[in-house]
Structure P
Amino acid sequence: MGAELRQMFLEEIQKNFGFLQPKFKGPFLSEEYCSLKVVFLGDNLAIELVLDEREEDISCYIARVIDGKPAPHGFIGPQGKRVRELLRHLLREHGIRGNLSIPVAGLSLKERIPITLAGLARILREYGRKVLDDDPGFLDL
């Protein structure tokens, strides 16, 4: 991952997601060849912010906390229960019809980072009360 994109992503997360603390622990970082994941960990839910340079994507996932860590990779756990999903998909499934869009069409990944992270923070504040309350039932739909 490019150092400039990595630094920008981390700075924008600090700027936009500081409101999660102290209720959520973190941020915790994990890095792979072309992606960076930043996790805020609650007792029941984890908020995962992912920058994927190869796919040119910025995403926010909500994961179930299992044994003090976000659920292992995947969306459905061994018992057939959902353990991870995109924030915006979950909010739609919960009936949220508010403005969940983040207008970034045609912008470079570098240009999209601050806009997307600010938009995801807004969506979480406005519509993600169950996530912010660390509600373990949020993934159970």
Structure Q
Amino acid sequence: MPKLTFYKQARVDGGIRTGIDIDGTTVFGRFARGGEESDPALSWYVDVRAEGRSLPDSPEEARHWFLEQAPVIKSGLIELADKLESGVDIESWPIAWPLVRGPKGARINIVVSAMRRPEALAIAAVLKDLASEWEKTLQKLRAVRPVSR
């Protein structure tokens, strides 16, 4: 069964990595550098994970699918943000939030984790920001070419 994942990750060094995976292979990505010193450990991440028979298996179709699902995904991001506004017990991470109004033939979950308490307190704002920038974020992603051996 095909699996699509949109991900956004913040690193300890302030870098932000965003992308789309199809069955575990990154097909689109973007990296915004952080501070001078590299530290690839994650501070937080947000995944929008989809699984189902009706999912596309090509990069451009995957991006288009995520754009088509914008209303339900954005609504889910905002719902989850509202739920986490006052914070969450760190022992509960990661949090998987199923979207009940998803498309026929696919299941969508928003999966969120923060590595430390300060990031956990800010995760609601991250979710709301992602919801407001959803289409723009998807459009900015660039194709990732496999490394030849």
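Read the figures in this text as sums done on the coordinates, not as results from a lab. Predicted, not measured: the structure shown is a model, and the values here were computed from it.
Some values worked out for this structure:
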{"quantity": "Top of P, Q by Kirkwood radius over Cα pairs in Å, largest first", "calculated": "Q"}
{"quantity": "Ranking P, Q by volume of the Cα convex hull per residue in Å³, for residues 57-104 alone, the structure that comes out highest", "calculated": "Q"}
{"quantity": "With relative contact order in percent (Cα under 8 Å, 6 or more apart) derived as 27, matching label from P, Q", "calculated": "Q"}
